[in-house]
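Heads up, there are several structures right after this.
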Structure P
Amino acid sequence: MYRVVIDCQTAGISGDMLLSSLADLASQEGRRKIVDGLYSCQDAVSWLRLKELEFKQVSRSGFRATQLSISYEQGEERRGVEVYDAVVRCCKHLSLSKSVESFALRSMEEIIRAEAAIHMEDRSNVHLHEISSADTVIDIVGTALALQELNLLDDNVEIYATKVAVGGGYVRFSHGMISNPASAILEIFKGKGFKLIGGPVEHELTTPTGAAMLVSLARCSLDFYPALECVNVGYGAGMQEFTSIPNLLKVVVGRVEEGYVRDSIIMLETNLDDVEGELIAGIIERLMSNGARDVSVIQAIGKKGRPSYILRVLCDRDAVSNLLEIIFRESGTLGVRVQEYDRYILAARDVVSVPVAMNGREFRIRAKVARDSNGNIVYIKAEYDDVASMADALGIPYRVAYAIAYRSISSMLNVNVNIDSGDD
């Protein structure tokens with residue numbers, strides 16, 4: 001398993017810096033494939049006319065880095081949907097994998113969504129005033145090519161970011177001047193779990209294209225590097241030279257030698273009092289059917305000795321907004337505590353479907369199977385609904401149906417481990 005850290009806490013991130021740092025990770029042959037692939041995109045997009053495109057070795061404040069050098073025929077300003085269509089055409093032309101193409105299109109969607117929101121325009125009419133159309137296509141498609149060449153979007157790779165330096169001062173745009181970070185940057189990062197830090201120079205350090213690709217790649221930003229054994233480091237140089245900091249983006253690839261996978265989960269928690277049991281049951285059902293990973297209700301004693309409950313919901317980040325709305329609407333609570341936790345989970349988990357024969361009838365029982373880093377099965381959990389359905393069909397107690405299912409599952413997998421009979 002591998003972990004990747006996109007280190008943008010010193011000089012931020014732009015599209016060309018990310019592409020350059022990934023190209024720096026690649027072999028000479030890999031860089032040649034990226035360049036040849038981008039040149040070939042001219043066959044797919046008529047208005048993409050490249051004069052020069054190469055990766056050069058440069059120095060930034062004494063540090064070696066790779067920099068994208070590009071020139072092209074300047075064309076007219078294009079709408080966001082035209083640039084999106086160009087990215088689609090390039091991805092198809094290059095036969096990129098589904099995961100890599102999805103990254104490229106998500107990145108482009110983030111840019112269009114942000115521009116539409118801040119300018120109050122329909123997405124189909126958004127013009128990318130501050131973003132060169134050709135640069136955007138090259139940065140996004142080139143990064144997608146590099147990710148595919150490096151296999152960094154495989155299932156065994158986790159990608160994180162550091163805090164994101166956004167710079168300071170003011171940014172000039174089509175309507176004048178605005179304080180840095182610009183509105184498009186804030187719109188892209190809004191609600192995504194990335195920490196922004198100002199400075200350390202009065203200059204735009206993070207661009208919309210860089211921000212869009214970062215949120216489409218990394219799970220979140222971390223205060224410190226996660227545990228890893230460093231395998232490779234790529235350095236991508238920005239166009240500007242600063243006297244106080246090296247204008248570099250670091251991408252660190254590390255190996256993880258542990259039997260567990262680290263991820264994060266959100267906990268929503270609130271206290272409920274003067275609530276009937278039927279109401280709580282209804283809240284649990286709605287939360288579970290709308291993206292909650294788990295819901296627990298804990299009995300407690302509140303102020304003045306009144307009995308109360310603690311409602312605790314576990315969920316992924318993208319489900320938070322929807323679940324908060326359900327909690328407020330259904331419970332009447334005035335506030336919900338939100339906290340993010342790191343957790344470790346078993347590296348390999350899958351679901352098997354096992355045939356179970358009983359009284360001349362055959363049933364399919366699904367079971368969740370967890371394995372350790374050596375591939376050994378350490379835990380099996382039969383799906384409650386499947387076991388309950390078999391029990392009802394046969395007219396037998398659940399515990400008897402569970403015992404039958406356990407024997408069939410353990411026999412098929414040739415193991416004798418604990419199988420959980422509790423419901424989900």
Structure Q
Amino acid sequence: MKIDELKQKKVALYGFGREGQAVLAAIRQRLPNLPITILNDSPLSEIPENVEILTGDDVAMALQTFDVVIKSPGISAYRPDIMAAKTTGVIFTSSTRLWFAENQDKTTICVTGTKGKSTTSSLIAHLLREQGLKINLGGNLGIPLWELPTDPTPDIWVIELSSYQTSDFDAQPTIRVLLNLFPEHLDWHGDIDTYFNDKTRLFTAKTDSLSILNANDENTRLYLHDLKNTIYFNDLKTIHFDQKNIFDGKSWLFNTNSLKLAGEHNLSNLCAALSVVKALNIDPQKCKNALSTFSSLPHRLHILGEKENITYIDDSISTTPQSALAAVKSFDNQWITLLVGGYERGLNWEEVAHFAMQRPIQTIITMPNNGARIFEFLSHFREKNDPTADFPKFYQANDLQEAVMLAKKATPPNGMIILSPGAPSYGCFKDFQERGRAFAQLCGF
């Protein structure tokens with residue numbers, strides 16, 4: 001559906017954050033006289049002109065009265081009121097779908113995955129810019145597609161997509177990238193199978209585009225095993241990494257000593273980015289110099305610095321146990337104090353527990369609101385498997401401030417304190433950025 005097809009329709013925008021505001025501006029530019037209703041679950045602090053506003057309980061009651069609802073990504077498509085409205089013929093679309101309908105002729109690279117999307121998207125954009133190309137970078141990493149400049153005309157659009165945005169995806173990008181798949185956002189999708197299916201819809205909605213997939217990811221192979229026109233990274237025949245080196249098949253490309261990204265997961269992200277570069281007929285070796293000028297994004301395994309011989313790492317973006325584990329694995333032979341906990345989604349911490357016993361994380365400090373459950377699980381796991389083990393030691397904190405205080409006491413000189421919560425920040429902080437800034441301030445940065 002294109003914007004012009006909204007004419008003579010009764011249209012609502014559901015959700016009025018930055019993306020909702022951007023798509024409203026785009027519609028107003030094309031259809032200035034189209035009546036639009038804004039639906040928002042909570043009251044709005046700023047009300048735009050010439051729109052009707054419905055909030056709170058009025059939203060669910062009104063949904064079925066519209067022809068088209070442009071829904072913001074954070075609102076689950078599986079809410080009962082939305083499902084009921086769909087059965088009556090209400091069309092639900094999104095800012096992303098509208099943008100793709102209007103820009104079918106553009107060269108687009110769409111990146112998704114449970115973790116690493118923002119880093120990989122930013123890395124692809126950086127590498128391509130260093131080759132002299134005009135690149136627009138946006139999507140889920142915080143810049144709505146409708147806000148990106150079109151003058152001068154970009155050569156390529158690099159677009160990060162969340163599972164919320166891929167759940168109803170129906171476009172055909174030039175290149176599609178999937179980094180990994182493991183359970184996430186189950187509160188939005190309902191269950192693991194639905195999440196995986198929604199995530200991979202980017203690849204199953206249309207099958208003609210080039211797909212770049214991770215050969216090392218078991219769930220990717222399980223859910224996407226019959227795709228045509230596919231390249232696998234992390235395969236010995238293609239671009240892959242070995243410790244500190246990057247190869248293309250048997251050909252050595254370069255070492256990663258100058259790369260300012262920690263961890264094997266980021267080497268995997270680099271292999272995905274280089275696979276995109278190669279697919280665009282650019283020699284990956286030309287990217288060597290560009291790697292030294294790319295820095296990690298804020299709150300993504302970001303080294304804040306050192307205070308009193310303790311190194312502090314902000315990985316507040318971490319919202320799954322697997323991402324917390326990846327953070328720890330990024331640092332070898334270090335004394336590590338790990339801060340975990342946040343919004344409760346019932347995810348399994350057994351993999352972290354296994355790793356902590358095999359190569360001890362010296363201290364794990366849990367925080368609300370799922371901290372008590374994590375603490376109980378890890379404690380029972382150690383008691384069951386090695387009750388005489390000295391490490392890891394477990395502590396419960398009432399909030400981030402107390403967690404940092406406990407961490408400073410528990411961590412010896414030359415140790416490392418890592419905030420990698422393995423859970424969203426809902427209930428304690430507005431978002432992971434606010435949580436990361438609070439951590440940095442408590443640590444003295």
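Results, tabulated for the structure shown:
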item	result
Structure from which 11 was derived, relative contact order in percent (Cα under 8 Å, 6 or more apart), options P, Q	Q
Which of P, Q yields 26.1, 81 [Rg and Dmax of the Cα atoms in Å, calculated]	P
Which entry (P, Q) yields the derived value 0.95 for FRET efficiency 1/(1 + (r/R0)^6) of positions 254 and 302 (r between Cβ atoms, R0 = 41 Å, to 0.05)	Q
Label whose coordinates, when mean count of other Cβ atoms within 10 Å over residues 134-141 is calculated, return 25.4 (choices P, Q)	P
For 2.6 (distance in nm of label points 7 Å out along Cα→Cβ at positions 30 and 198, calculated) the corresponding structure among P, Q	Q
Which of P, Q yields 4.6 [distance in nm of label points 7 Å out along Cα→Cβ at positions 14 and 382, calculated]	Q
Mean count of other Cβ atoms within 10 Å over residues 46-53 from the coordinates reads 10.8; which among P, Q	Q
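Read-outs: derived from the displayed coordinates by stated rules, not from any lab. The model shown is predicted, which means the values in this text are computed figures rather than measured ones. Cβ atoms are built from the backbone, for glycine too; each structure is taken alone.
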